[in-house]
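**Student:** What follows is a set of structures to go through.
Derivation of every value follows stated rules applied to the coordinates shown; laboratory data play no part. As the structure is a computational prediction, the values presented were derived from the model and not from experiment. Cβ atoms are built from the backbone, for glycine too; each structure is taken alone.
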Structure I
């Protein structure tokens with residue numbers, strides 16, 4: 001086969017173009033720090049990268065969900081802590097109230113404080129996280145206390161089971177955590193006790209009857225502590241789930257890095273090698289393309 005000058009020139013230009021493309025690819029990798037900058041560079045690496053990235057994004061979403069869980073549980077525990085403080089104060093008042101030396105002014109002062117404590121507990125029953133009532137079950141847009149409907153008792157719902165339903169949030173694949181606390185009956189009992197105390201002071205006016213509320217206050221405090229213990233157990237599980245998600249995130253990011261990120265030392269060495277090859281190709285090409293008769297005639 002006869003090899004012409006044009007064939008040599010075409011081959012040289014094609015090889016130079018290929019060399020430029022190789023250097024351009026390595027340069028882009030160094031600039032971005034990624035092995036693959038478009039799916040056509042390496043479809044297998046690109047597909048694996050999509051999978052690892054989806055895993056990282058999923059873990060990030062679960063971590064945001066855990067933040068919501070923590071908001072619910074922390075706010076619930078804080079509210080019940082304040083309810084317990086109110087009950088403790090009621091117990092102290094009832095301990096001193098049966099004293100026969102109490103004057104009318106003393107009873108009125110106790111009555112006034114009991115009413116304020118009752119209002120405080122009612123406000124705590126309507127605790128919100130953002131725009132959600134955390135003690136209202138799945139009816140997070142309705143306050144637990146002050147529901148003006150026929151099916152209410154002392155301002156609390158008695159016929160709507162939605163206020164007792166659990167609110168679950170997914171925190172891992174197939175794993176959900178209950179974030180709310182069923183306290184409808186507890187708040188009803190506490191509110192009823194406050195009403196009985198007010199009645200005993202205002203109607204019967206017998207200070208000696210107030211002593212029976214000491215034990216009732218303690219019983220309600222025990223219920224509050226039981227609810228807080230349950231919240232604490234769930235908070236411990238949230239912490240363990242948080243640690244698990246952090247491990248999952250680290251593992252997924254490590255796999256994604258190993259799949260996508262370049263080895264800078266190797267990439268720079270490759271770039272220098274390609275540059276040397278390209279310079280050699282240019283040198284050889286200058287010898288292949290010899291001056292023709294036309295060049296001399298110009």
Structure II
């Protein structure tokens with residue numbers, strides 16, 4: 001079986017690392033735009049080669065794969081599909097795991113289906129580590145029902161969201177408003193507490209009001225996720241904004257979450273150890289960036 005990855009970042013690497021042992025004799029190939037940049041090409045090529053994945057010179061080099069996972073940043077999902085579409089044909093399946101709006105996935109599906117290839121809307125519903133391709137996912141599309149058993153036999157933790165493209169990602173996008181929003185509310189409230197000189201009082205009050213969140217670990221995790229993955233989360237939140245707008249709701253809330261996620265990533269802080277110290281460092285960086 002030939003499997004390809006269009007984009008070879010964290011999600012693609014995690015999927016490969018857990019899926020490869022299930023496919024004895026399977027062939028893997030990947031292309032990432034970072035291969036075209038002299039500064040990033042070495043690390044990216046090493047990430048592929050060290051895993052037994054053959055680097056492709058362009059997205060066209062992936063077209064003969066049976067399954068092609070599109071795993072790029074949310075803002076590049078359509079561009080990635082446009083780059084490979086002219087090279088697709090009957091027998092290929094583009095599996096779009098990108099965190100984008102239902103409208104964007106329907107637009108991408110139309111582009112792919114025009115080539116004679118099939119398209120699958122896949123939504124990854126939890127962090128890809130440590131489970132890799134066994135992370136819970138939802139799938140949707142005209143061939144989703146037919147593929148369900150095959151995915152499960154390969155160890156995917158997969159459920160069917162429906163036949164309509166966009167059904168899987170809609171669940172992801174709406175859920176993400178809460179998940180990424182909770183991250184943004186937590187870090188911004190604690191930064192404000194530190195700036196106001198009442199950090200300990202706010203932390204104690206929140207711990208007492210919401211004990212189920214386990215405040216011995218919860219805030220540290222929110223700071224780690226937003227500073228490490230904020231840019232990717234911000235791109236996802238802008239897609240959630242588009243989703244809410246299309247539903248006649250307030251997409252602005254998702255864009256405000258995106259702004260906080262972007263700011264956390266831009267701080268450059270890598271929290272470790274004492275929470276209050278990490279909050280102070282992020283606060284200083286955020287103020288400096290103003």
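**Student:** On mean count of other Cβ atoms within 10 Å over residues 106-113, which of the structures labelled I, II is highest?
**Tutor:** Answer by largest value of mean count of other Cβ atoms within 10 Å over residues 106-113: II.
**Student:** Of the structures labelled I, II, one was used to calculate relative contact order in percent (Cα under 8 Å, 6 or more apart), giving 30. Name it. Present the calculation step by step, with values, prior to reporting the outcome.
**Tutor:** Values: I: 30; II: 14.
This figure was derived from I.
**Student:** A value of 1.5 was derived for distance in nm of label points 7 Å out along Cα→Cβ at positions 26 and 42; which structure in I, II was it taken from?
**Tutor:** Numbers: I: 1.5; II: 3.1.
Derived from I, not from the others.
**Student:** Something else now. With helix-only ellipticity at 222 nm (-39500 (n - 2.57) for each DSSP H run of 4 or more, over all residues; to 500) coming out at -24000, pick the structure among I, II it was computed from.
**Tutor:** Working: I: -24000; II: -17000.
Comparing all candidates, it corresponds to I.
**Student:** Where does the value 55 come from, among I, II, when percent of Cα pairs over 34 Å apart is the thing being computed? If you can, show how the numbers build up before the last one.
**Tutor:** On the way: I: 55; II: 25.
Working through the options, I get structure I.
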